[in-house]
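A short reminder: the numbers here are calculations on the coordinates, not readings from a lab. As the structure is a prediction and not an experimental result, all values here were calculated from the model. Cβ atoms are built from the backbone, for glycine too; each structure is taken alone.
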Structure P
Amino acid sequence: MKAIGSDLTSPQYAALVLIKENPRIDQATLAGAIAFDRATIGGVVDRLVSKGYVERTTNPKDRRARVLLLTAAGETTLTQLKPVVQKCQSSILPSLSAKEQEEFIRLAAKVASAENANSRAPLLKVRSNGGLEQ
């Protein structure tokens, strides 16, 4: 990231991806979807808003909740960073063949899934209606 002049962190990148995939997602749902606690996600979103990547507005259905939208700058940043992230991900397990990498990731996901409920901030799936499921 630094090599291309970006100071975006992994949690910020994950948040941008989820916001792009789920426009008008609220912060609580975003927190569950990237396995962050609600207190921490507030700081992540604050930094994305200050960088101009995300717009935070009041939810018209619930004035207490805030919804998030990707800005044009956020969209551009994601487009620029995607190849960098993909290159980084492909270099994590260089000694394994493509098939072995797939198997490693499958097994790691299986372990993570089995222990998810024990996490202080379990990973939750975003439903098509915007809600969360485990």
Structure Q
Amino acid sequence: MRTSPNRLLATIFGAVYLLVGVLGFFVTSGIGFFATEGRNLIIFEVNPLHNIIHLAIGGALLFAGMTSVAVAKSVNTTVGAVYLLVGIVGLFLTSSALNIIALNGADNVLHLASALLLLAVGLSQDRAVPARTA
């Protein structure tokens, strides 16, 4: 893992997003699953659906980081692309009834920053992925 930026980033981001997902449940007690306005976890708004998404993303990234360079590279790029889309679409949803994951401005900035970092590493690092052996 030390020699692969993709595995390292996936592992770190995976652990952080898993932690955020778990901590989110401590602040979202009594909030509707699809509530358009959540409760603050530091400066980020979360609702139960948002917490589950963080757990899923965190689990996928952590699994990828622990698996192989090729898997980490693929998951980093995929999650980065999804976060880029969520970050852009989120800019238009923050005050909308369609905001079912309780996004706020801080969430959008974090999603865009995560997207840029995941895409940059996923697309530029570990170009010569070694062939997988049985």
Structure R
Amino acid sequence: MSVPPLPLRWRRRDAPLPAAAVAASAAVVAELRADTLLRVTAGAQLRACAGREQSWLIVLGDPADLPWADGAVYLGWDGGVLVPTLAEPWPCADLLREPLRHHTDQPAGLIALLPGLVLAGPLPREPLDPARLAS
């Protein structure tokens, strides 16, 4: 017997999560990359994870150091998953974490859940190299 997938719903959080990352996809990636490069060059300690062919970018760091781009989404940790700071998924992130890891083949990686989008990649551990980001 198969069970139909549970629809994911989002609601506004009562209190925002602390920002731990910022994510961009499509046309917003270039702007986020540019501001990230400026901040890293100025001394910010940021880490990043990017999708194949730079289709998306997640930048992690201290809230005061996070870059900005019009259309990017700030993310916070919820149950081991990055989610928008102002939105809460239902079912909760705690219940979604392991199925998402299994589905994305990222057992110890970074998972970001946004409305209509799941981003997954290796968890960046080293500070971002400005030369690598610029390429």
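Remarks
- Given 1.6 for distance in nm of label points 7 Å out along Cα→Cβ at positions 85 and 101, calculated: source structure among P, Q, R: P
- Identity of the structure behind -23000 (criterion: helix-only ellipticity at 222 nm (-39500 (n - 2.57) for each DSSP H run of 4 or more, over all residues; to 500), calculated), options P, Q, R: Q
- For 8.8 (mean projected area of the Cα convex hull in nm², calculated) the corresponding structure among P, Q, R: R
- Structure from which 12.8, 40 was derived, Rg and Dmax of the Cα atoms in Å, for residues 29-68 alone, options P, Q, R: Q
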